[in-house]
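In what follows, structures are represented as structure tokens.
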Structure I
Amino acid sequence: MELDLDESSLAIGRIERALSRLEKALTEQANRPPAPLLAAASDQSGLKAEVAAVIGELDRLIAEAKHG
């Protein structure tokens with residue numbers, strides 16, 4: 001299956017939105033006072049999920065580019 005231009009554009013859009021959410025979350029985290037341990041762990045879980053989403057999209061694009 002070859003990744004067409006529309007699919008590539010959509011994937012890039014998802015990556016950009018995920019990176020934007022990461023940037024916003026990191027900025028908010030830097031601007032607030034230290035959180036209790038549980039809240040900090042929850043924040044980290046959210047950030048890890050966003051990073052995993054970006055990596056997944058990039059892996060998908062790379063794999064399609066290699067096969068296409």
Structure II
Amino acid sequence: MRTGAIVCLTIFVLWVAIALLQLWFDLLSGEVFMKLTITAAALFAVVLGVALVVREYVDEKKMKDDGYID
């Protein structure tokens with residue numbers, strides 16, 4: 001989960017930096033900025049989902065190995 005959190009945080013921080021640059025300097029067209037926003041949101045959701053599934057799998061496997069669940 002730690003890797004997923006780091007990747008999600010990185011995506012978010014990069015998007016905020018791009019958004020602030022766009023706000024102050026108008027570097028990108030509106031269409032390109034919207035595409036970057038949608039892409040960042042999709043990547044964020046996919047990485048977060050994969051990280052949660054992997055964490056759940058690892059936790060369940062550990063509980064099975066320790067004999068807490070069958």
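Rule-based calculations on the coordinates, nothing more; no lab input. Note that the structure is predicted; figures quoted are calculated from it, not measured.
Identify the structure, out of I, II, from whose coordinates Kirkwood radius over Cα pairs in Å was calculated to give 13.5. The correct label is I. Among the shown structures I, II, from which was the value 68 of relative contact order in percent (Cα under 8 Å, 6 or more apart) calculated? This value belongs to structure I.
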